[in-house]
1. Work out which structure the value -12500 belongs to, where helix-only ellipticity at 222 nm (-39500 (n - 2.57) for each DSSP H run of 4 or more, over all residues; to 500) was derived from one of I, II.
2. In terms of distance in nm of label points 7 Å out along Cα→Cβ at positions 53 and 301, which of structures I, II is highest?
3. As an exercise: FRET efficiency 1/(1 + (r/R0)^6) of positions 213 and 245 (r between Cβ atoms, R0 = 30 Å, to 0.05), calculated from one structure in I, II, equals 1.00. Which structure is it?
4. Could you tell me which structure in I, II was used to calculate log10 I(q)/I(0) by the Debye sum over Cα atoms at q = 0.17, 0.32, 0.34 Å⁻¹, for residues 125-164 alone as -0.45, -1.08, -1.16?
5. For the read-out mean count of other Cβ atoms within 10 Å over residues 93-100, a value of 23.4 was computed from one structure; give its label from I, II.
6. Matching task: 23.5, 94 is the computed value of Rg and Dmax of the Cα atoms in Å. Pick the structure from I, II.
Structure I
Amino acid sequence: MIRRRFVKLAVLAAMAALAWDFKAHAAGPSELNFGIISTESSQALEKGFRPFLDDMAKALSIKVNAFFASDYAGVIEAMRFGKVHMAWFGNKSAMEAVDRAGGEIFAQTVDLDGNPGYWSVLIVHKDSTIKTLEDLIASPGKYTFGNGDPNSTSGFLVPGYYVFALNRIDPKTHFKAVRTGNHEANALAVATKQVDVATNNTESLSILKKRAPEKYEQLRVIWKSPLIPSDPLVWRKDLPQELKERIKEFVLSYGVKGPEAERQRAVLAGMSSGWAPFKASDDSQLLPVRQLTLFREKLKLEGDEKLAANEKQARLAELDKKLMDLQKELEKSSKTN
């Protein structure tokens, strides 16, 4: 009898524990960690994002922490292992987060002028003898280069395709030396003549113009890319639906309505390069970036002389099919948006 009561109590305790665990999971995390990619110093990013994160914490009644890493991959991996619940990414790093870290895009940034995106650029010192992209291409082995983080859309992927892949250039062999840095570090390296040319973007240059106008004045743009979709906000897909709805309502209404709207717009203007209220988005905004990635892979494969002809042909056919499928998705998305 005593043994049966003991077993019954143990079963009830286990059931209660399971119920508690389920409720805890359904309610979501007790704190939210917001990942912020390393486009400049963490101190500057913290200063810009902190008022927004504090407002989010107040609206959601949950503590919101800023999460920084030394590179983009650190934020992606943190989301993958559940240490980051939502994050601001560039499109390339967002693609990695969606594909490898259980991420999902739910919103998109908008700049202060209402632009639907921004542009990747190549910058040189104002006194540089490099006047055009053609000058750079025509001088292998002559210049030093500041490349962007490998997970940066504007600092790596876009110039990697439009500048280097289309001109069949490998930066590692084309330049005398290559160093990697974030946008801020690359701009300062060019301004102080530590490198001859570097990648950057129009948003980051706007920040530099405000914070260090004397450095900004030392720079000159020699190349500008096609439009890049604005940076997305990404959350983990496995967050509770109710919590995701509350986050989305907060983000999309921030600076748009209510007695705090004017103050909130001022907060947004102080974030990154300066933002207007967010707009809704989804994973379809990554389609152009996916095309860029496949194009680069195709060009690299075409130039591989070590690969057997039949294997190369099969892999190129596979890439062409993927590109065709992406184009259909892009056309379908354009019609529905």
Structure II
Amino acid sequence: MNLSSTIYDGKRIDASQALELFDWDLLQLGKAADFRRRLIKNDEEVGFIIDRIINITNVCEAGCRFCAFHARAGQIAPYTLTIDDILAKVQALADRGGSQVMLQGGLHPEWRIADIVRIVSAVKRSFPNMWLHSFSPAEIVHIGRKSHLSVDETVIALKEAGVDSVPGASDLLVDDIRKQVAPKKLMTEQWRSVMRSLARNGMMSSATMTYGMGETPKQRVEHLEVIRGIQDECGHIMAFIAWSFAPGGTRMSHIRQATSVDYLRMAAISRMYLDNVVFLQAGWLTEGLQTAQLALSMGANDMGGVLTEERVIQATGGAHHTDKDAMIRLIRNAGKTPVLRDSRYRVLKRFNEGTQP
């Protein structure tokens, strides 16, 4: 059976077949990915959420070569938000009808679990209905190690403090690449251990992919295989998000940034390979709104958050911006129905033609 038949028969493709897709014509690839998208969720609705990322500090000992945000002596001044600073940002989000906060802190050399619990508890106490989709597997492993806790003990402490779900930020889950660009962060098996712990403790997650850091197409597929495998095992990954590495201001600024065509190809291949993940977010923050709109016809079916206060990608000079009204127009102009959703991807409001934002 040839690859096209495998795809249109709805069968699972393997790693060697995924590599073949990198050579497909882009229009052919997009058509196949859109077909597979309809198999997994057969409607034309595209969701978004009103959220905010709060980078609570840029003091981080990971020193990743692909990061332009962490404090570096003489180059980027360190900062740490107070709890009052954080609460003010959450209040501003609540005032605009927001429902989800992503707290991110990096690998702070001095913080222990008590410091994180103090922050989370303060936010949840003041905003009990705000969903906290916060921290990351790398942060969980780091704070657990600093606090002499197991992964399970760390996850349970975060959940009891008020964290509702954890973004499965994963950069690129290929240890040969990780050792080159982020040797102080967790390796692939540690990422798996956190994801398994989240599932054991009833917490949802997501999965991401940062590509364009010098890896090969085979290594990109290897990353997707890790995600597909953990989803087969645990089933708690709600969404997948791919974005291109933005080299500006990093210690990898010599690398050519991936193009919009590269992104659309990666999004389409991800949709076909990750046949067990329902939602694929279009990466408008890094790729731009027009490219993200095209991705909605190439396998993507979600736009993520729209009121994102994001500073890590902004530090590279590569971030884009939008708002609720612009997002609704963009989705409608792609021939889709915009829907406001919650953190569990449940529809809160449909913006059919004539519906006011």
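1. Structure II accounts for this read-out.
2. Max of distance in nm of label points 7 Å out along Cα→Cβ at positions 53 and 301: I.
3. II
4. Structure II accounts for this read-out.
5. I
6. I
Since every read-out is calculated from the coordinates, none of them should be taken as a lab result. For clarity, every value in this text was computed on a predicted model and none was experimentally measured. Cβ atoms are built from the backbone, for glycine too; each structure is taken alone.
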